[in-house]
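Rule-based calculations on the coordinates, nothing more; no lab input. Quick caveat, the model's predicted, so the values are computed rather than measured. Cβ atoms are built from the backbone, for glycine too; each structure is taken alone.
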Structure 1
Amino acid sequence: MQRLEGKTALISGAASGIGRASALLFAAEGANLVVLDRAPAVEETASMVRNAGGKVVALVKDSADEANVTLAIDTAVREFGALDVCFANAGVSGGLVPLQEQTAEHWTEILKINLIGTFLAVKHAARVMTARRGGSIICTASVAGLRSGAGGSPYSASKAGVISLVQTTAWQLLGSGVRINAICPGLIETGMTRPIFDQARARGTDHKIGQLNPLRRAGAPVEIAQMALFLASDDSSYVNGQAFPVDGGLSASHPVVPPRI
């Protein structure tokens, strides 16, 4: 039996990277999908799902806009009869801007997409799920939300906010049957991080990518999608209010000088 057979999932940030990998994996596991992204490439994700035999509706919309979020959730209910899983995955990095060069506008844009957009998905998914007495909400946070050293200040603060949102919402949904958890990816090659990988390849230092974690490599989007699948499925039926690092072990330690091997 497929792990998401008969379930309907909404995935934001589905035009590439983790969102696309999750859409393909969820569909392969039997889920009906609504995929949302402001980038038109979300249509390509939908085509890939359909070509693999899955059922999907694509929406080219900004997931930080409340009307778009309610539209996506209402579309899931209208097209497939329910919403069982909401994967609030959309996000931006904002780059590494020095403190004195950061502006309120820069912070506002990152918080709007990464934190407020996630809040809107949580709020409206919970509205539908509590009425059905069950469901799984998954949010993409980051190891940057756990401690410094993995992203810029506004990005890290936004992801710390996502973790707190998950923890507090788990208690606000007390007794509802709705679960909410976060995934904290480490260094994953996605559209957001591609410049890091491209620059390393151009310098001939791509073999050093991920050297600071015990696995000594970067991760792939599908490795985050596998965690999302676990949290979406009934296999995680007693998992709630948690933030899971998927980072090759990077966050298992304080900063260390890697030994010579």
Structure 2
Amino acid sequence: MQFADEFKGKKVIVTGASGIIGGWIADGFRAAGATLCLTDRDQVKLARKIDDWGNGDHFALSADLLDAGSMKAFAEGVAERWDAPDILINNAGIYPSGFLLDIDIEEWDAVFDVNLRAPFYLSKLFALQMIGAGKGGSIVNISSGASRKMRTTVVPYCTSKTALDRLTKGLALELAEYGIRVNAVEPGFMAGSEVSPLSDEHVDAAIGSIPLGRPSSPRDVTSAVLYLCSEAGAYVTGGTLTVDGGNSIGTKAVFQAKKKAL
């Protein structure tokens, strides 16, 4: 999908920007002419990314998404540079694996703090900035098909994404009067996260179950996010765009002797 110069001069925040999906989204907005503010735990990696871009007014700010004070300071830092952003991408998330009987309460809390509490608080902080600046805006929460498809050993993650779906709709409902649209994108499977590493066996099994037969690509994710933030998506709010190759609709497993239709 082509957006010409639609995002030229737009101010975009991407959380979790040193991760794979966050990096794809940041690169997509930069290619479309936007100015980026990136945040993540790995500030060295973010600084290297901005240096690699080579030009523009892009910058990185640190934020601990487990700490409300740190998130507030982050928002204040953005206000000092921009007054208010045009677009917020709540991408940061964690995906720990473990049976419910094995995980401890601290791990449960961390999943909900990063995957749900942080999107709520950052959306509130930056929506207030948008409203104060007298302009609308767009917020996109990066969710998952796991919000609708429970998986053994990742129940906290699935539950947090179900709640994020409801939060997306709630924010969309309450921010509509201010011209702020809120939507969610459910990207497809991709491996390589440093925050939540996966075994080779897990990766092979996951890709093997995807109806379209491949993992997600940068174009898949960025096209969906940019569409929802563009004029083409100006009448879309409270929606969820699933871009996962059919992974969340069911399983390809065939429980009979004949395994193929032809």
Structure (1, 2) behind the derived value 18.4, 65 of Rg and Dmax of the Cα atoms in Å: 2
Computing FRET efficiency 1/(1 + (r/R0)^6) of positions 175 and 215 (r between Cβ atoms, R0 = 41 Å, to 0.05) for each of 1, 2, the value 0.80 comes from structure 2
Have a look at 1, 2 and say which one yields 30, 15, 10 for semi-axes √(5λ) of the Cα gyration tensor in Å, for residues 159-230 alone, as calculated. 2
If you rank structures 1, 2 by mean count of other Cβ atoms within 10 Å over residues 95-102, which sits at the top with the largest value? 2
Per mean count of other Cβ atoms within 10 Å over residues 7-14, the highest-valued of structures 1, 2: 1
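Output the label of whichever structure in 1, 2 has the greatest value of mean count of other Cβ atoms within 10 Å over residues 135-142.
Sorting by mean count of other Cβ atoms within 10 Å over residues 135-142 in descending order puts 1 first.
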